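What follows are several structures.
Only the coordinates and a few stated rules stand behind these numbers; no lab work does. In this text, all values refer to a predicted model and were calculated from it rather than measured experimentally. Cβ atoms are built from the backbone, for glycine too; each structure is taken alone.
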Structure 1
Amino acid sequence: MQDQHGISTSSFCGKSGGTEHFISVTPPSDASFEDQVAHVDTHYRETVAALGLEPETAVFRRLFLSDVINQAPQIVDSGLASNPEEGPVAVSIVQQQPLPGSKISVLAYHLESEKPVAKKRLSNKHVMIEKNGLRHLWSTRLCASDDHGTFCAEDQTRQVFDNLIGTIEGEGGKLREDCVRTWIYVKDVDVFYQPMVDSRRELFVQQGMNGNSHYIASTGIEGACAHRHDLVAMDAYSVLGLGANQVSYLNDFDRLCPTKDYDVTFERGTRIAYADRSHHFISGTASIDRKGQVLHLGNVMRQLDRALDNVNALLMSGDASLEDMKYLIVYLRDPTDYQKISQYLSRQIPNIPALIVEGAVCRPEWLVEVEGVAVAPNEDPALHAF
């Protein structure tokens, strides 16, 4: 639950891998953009201090904006985008209006560790975090930077993935083996989602991924970067150095069909197991049944209930549950549904931080979609430490 300043936090402390912290801040909606930015910045920094965290523990921030073209230039010059005390931080900036009506909100990830953590900026799009012999690559604001009006979602999809692939391969890895999670933002998702899907499918085949191997956990959702003519943008998380026994995929075929059944190439969830914990990356999940059909047409509350049941089923397939979620992002097609959705979440899952934003899902019939990250205890000293 958020406090009176719009702050939510959750943490996981493992036996050997340090403590992970998730922080979100959403300001009051009746202030100017400048005042809202100041509110977020101030209360975010105060929360970091209250948790006893040093600035350099910051790893990743996603900034949700209501009008990215006009607001991004101010954000890029703010401490939310760059703070020398923190060192390199991966910062995502996406247009998805925070609800019920704020102009900005932040979701942040901090990593507190007794063992050395090295942070290195590979480029303005990629930050590498090195810890316990693993390299965690955070990639943000991948886009075509197209200001020329080409409007080709297929080509732009290829460009954002080529950027990611080139960076992973430059570090000695491969997309198929090392990329854990992508977030793909599609402008006018009702029109341009399918071209993105077609381009991604073709690229994945070239990268050795198909229905008989595996895909990548992903959310494909309405969103935009700060370039007027960009139709597709992406964030991604990759881990280089994992053992094959650390990665598994989350499914419950009694409740959800394989995504390949409706010709879409992503995993519903990916589990990364470490010696003392497991990370569960839940893809965008909606009200869908085992035949791939939309359930509860026109009823956003029943759709949310089914979506959360589906998330719990996915987590249970990986020895976790909804209670292990460290945060949820809830995407609403219709922002007027915010009040009842917010009340439902506060009543049903009050201990899970939930950030609600406006974002149309890939099928118009889906009124709500949820995603998030769970961290659960795991005891297997034979596995690589986090």
Structure 2
Amino acid sequence: MSFDSVPLARGREEIARIADAAAAAAEVCLDLEADSLHHYREKTCLLQIGISDGQGTSLQEFLVDPLAGSDLSPIFRALAGKTLVMHGADYDLRRMAQDFAFRPTAIFDTMLAARFAAHSAVGFDALAKRYANVELDHGAQKADWSQRPLPPRLVRYAIGDVHWLPIVAREIRAELAALGRVEWHRQQCAQLIQLSEQAPNGREDPWRIRGAAKLDAFALAALRELWQWREKEAEGWDRPVFMVLLNARLLELAEWAAAHPRGDLGTAPQLPRRWPPRRWKTLRAALERVWALSPADYPPPHIHPPRPPFDPHFGPRLERLKAARGTIAEDLRLDPSILAPNAMLESVCRVDPRSLDDFAKVERWLPWQTELFGPSFLRACGPGHPLPPKRRPRADRR
């Protein structure tokens, strides 16, 4: 099937027509493409909207061009109040919240549903192959979606994402219903929407990247200056910061700068040798600013939140929780991390619940998890409860 002829909607009349179609639709499939791998400030470059009959048949697909500068609010008003069918919705929800201040009322995430249905391959290409017997183009995922005009290959890929989505959604819905996991999925989708409103990076000092805590005060000052240098370089080049210098190299460079005041950059660790001369010059200027700092100018060390009081029962309690989770996951033929990741088990451990109501204190814990795990977890958290015997894993997973 060819989708080459679908145009990009840019004008007010086209957008109004799409909004009317979405408002009247029984079901709307939604996807978007961004340019995070190609530009300094990532942005939504394409909206894909699929109109479905709600029974697995795609009726019409539209492509909307957010880069044209048109007012897209009519479309988002039409989508408000509907359950949107999406795949791997987490990133798309955050992008729509940031770029369009849009928050859907409800979603049906087919990737999440596939995980609850115990599929080992949950990518959209795998599900489209499974349910629609189509091969999707893998290579288009990392394309630069800001380019105009969009090549026909990217148009086909974009339309295919929403054209096949109703079939996937129909089959996955049936599987969830047969397994009795519809409510699990509904609660997780609602949580995804809620979490999408949280800022992805609300840190006061974004330059304190992973690994910065090990640096001394002078190296921290170097890291701060180098991080700001990298931001300016990436912005001027209009490329993602990792294309200037990876975080790991940035940390190494900060440590080198602290250990080699006025050092020769030729001895610095693993810097790209094909940088333009101007970049070497701006880097040298950044390092000179670091070396000119006085101790009074150094940033304060990171203050870690206070650790909870030592609990000698924490470790054994956590092992009992993992064993209880493993038994339930084996019975359900699901990966244990889908039901409750290890970080969540640690939160349960710290709460040390004594009643089902106590699970509400566990961060991101949902009612379906209390229903599934509550009694066994209460027993596991009880003092002196023995470890359940380990069970052999089943071999007949999907």
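Just a few scattered comments:
- Structure from which 20.6 was derived, mean count of other Cβ atoms within 10 Å over residues 81-88, options 1, 2: 2
- Structure from which 17.1 was derived, mean count of other Cβ atoms within 10 Å over residues 129-136, options 1, 2: 1
- Rg/Rh (Cα atoms, Kirkwood Rh) from the coordinates reads 0.92; which among 1, 2: 1
- Structures 1, 2, by FRET efficiency 1/(1 + (r/R0)^6) of positions 49 and 353 (r between Cβ atoms, R0 = 25 Å, to 0.05): label with the highest value: 1
- Structure (1, 2) behind the derived value -14500 of helix-only ellipticity at 222 nm (-39500 (n - 2.57) for each DSSP H run of 4 or more, over all residues; to 500): 2
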